Structure P
Amino acid sequence: MSEILGVAPEVEEQPARTVIAALLGNNITVAAAVCVVMLVAMAAFAPLIAPYDPLTQSVLDANLQPSAEHWLGTDQFGRDVLSRVIFGARSSLLLGVLSPLVAAVAGSILGVTAGYFGGIVDRLVGRLIDLLLAFPALLLGILVAAALGPGFWELVAALAVSFAPRFARIARASTLSVRTEPFVEAAVASGVRNQVIIVRHIVPNIAGPIVVVLTLWIATAIRLEATLSFLGLGTQAPQPSWGNIIRDGLNNLFGSAWPIVSAGLAIAITVLAFNLLGDAVGDVLDPELRE
């Protein structure tokens, strides 16, 4: 009876506190988590941390080298590079989290619907997923961003469209596996509504793979945001993001290389931290590795 009313046994055996304890037992994972927390705090409290206004220009302060006043120097417009990198974390991290989250919700709905109901619904959703997966994420993002136009929210939509089919494929495959479990079949035989079965039985048992992919795709989203902003399809000047900081720095490479170095290092550290965290979450949630 518990299998009908509850969720799968494997979900009950892996509470959130057990996952957190396993993550905290690895020094590398702890370092990555601390790095992510510091980056989020830096973005959240940017006005308090940044020493200067990132939009303030000064011809007299253009292309200054690192000093006590400007720790990472200034760009060709006299703007403090450190302040721009700190404020740029807001756009990059917000987009890096928001676009995969939207994609995870939309893709999971499509995947669960296709895997649970099957038939014509599965075939239609499957063909749509195959069509979108034929394009690499970056190329599909460029196509959608070019169609929607430049801007922050347009880029969120573009990356969400790029990521959604990948989440849909994982959700569909996981749903097909869970759909044949005895506790789901028992719920169906008992006359439980499809919506209740999906919410109480299917979703909790496919959440693990979705969370792992979500964590990994946050790093990919930050990297793609930098790429698309570098191409002029993301956050628009003068608002800073790590991508357009690199683009502006490339136009002034011989004047000062510090914008490129600083923003590039920020992207590298952030992507590495999220990748390490995603790998650790995947190891903890993988039942084969736990055994």
Structure Q
Amino acid sequence: MSVRADLHVHSSASDGQFRPAEVVGLGASQGLAALALTDHDSTEGVEEALRAAQGLPLLLIPGVELNAHTTQGEAHVLGYFLDHADGALLQRLGERRSARDRRGEMIVRRLNSLGYRLSWSHVLEIAGGGSVGRPHIARALTEAGYVGDVDEAFRRLLRRGAPAYVPTPALSANEAIQWVLEANGLPVLAHPLRILECAPGLRKEGLVGLEVFYSTYTAEDTSFLSRFAQSSGLLQTGGSDFHGPEVSSAAVLGGVPLPWHHVERLLEVAQERHLLGA
């Protein structure tokens, strides 16, 4: 039986369905050997996840996912093995969280102007104290009966180009990479297919890898990205982008077949940079 890992997982510390400890428990129950908690603009769930992983045959990798932008479009930068309690990082993430809240309020106001009567207080209640994201607003729309499910909410109203879409507050991918590096982490470009042209430039800024294995990628996509990563000297990672079935039924925890030797190589680089056990 192959050793399995999922290096792109969200919890209720951002816009996931389950608490960090529950995510760890689910990963262990499904036989994962490694799991990276990568909440949007937040490391608040890492400590709980680390405690939950103690005594389990599962490596919990502290992580984060930073929403950013490039000349080619929106980019998401994953940070692995970073110091999740780094003071400068926490301050920056706090500012990002405030910006995400403002964005969420703008989306709700736009929805109200379109006739979708939602309250910001209810969205905050759904978020449960976590960093507010569009999935929380999508769940509010679903609960109110305006859409059938979260996917429909995104398709009709919340995706880029849809009537209620509001852009993510500006953070360049270069800045995101520097934030990860300064917190002693390894920056990796998440689901990079649409912005791959930016990867060589981002590598010069310190990018170490690409998320080659991803829940929506075809075998042809993965093969292409793997060849690109090899030719560019970048590590290959992968993950499901799991949020929970109520948020996205398509992304299944541990559902992406990431070959274990890529996890081993990531661990080797982390060890070379003295990031393990921090």
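Here, each number is a calculation from the coordinates, and none is a lab measurement. Please read all numbers here as calculations on a predicted model, not as lab measurements. Cβ atoms are built from the backbone, for glycine too; each structure is taken alone.
Listed values, structure above:
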read-out	value
Given -23500 for helix-only ellipticity at 222 nm (-39500 (n - 2.57) for each DSSP H run of 4 or more, over all residues; to 500), calculated: source structure among P, Q	P
Among P, Q, structure where FRET efficiency 1/(1 + (r/R0)^6) of positions 192 and 248 (r between Cβ atoms, R0 = 30 Å, to 0.05) as derived comes to 0.00	P
Ranking P, Q by relative contact order in percent (Cα under 8 Å, 6 or more apart), the structure that comes out highest	P
Mean count of other Cβ atoms within 10 Å over residues 32-39 - structure with the largest value, from P, Q	Q
Kirkwood radius over Cα pairs in Å from the coordinates reads 20.9; which among P, Q	P
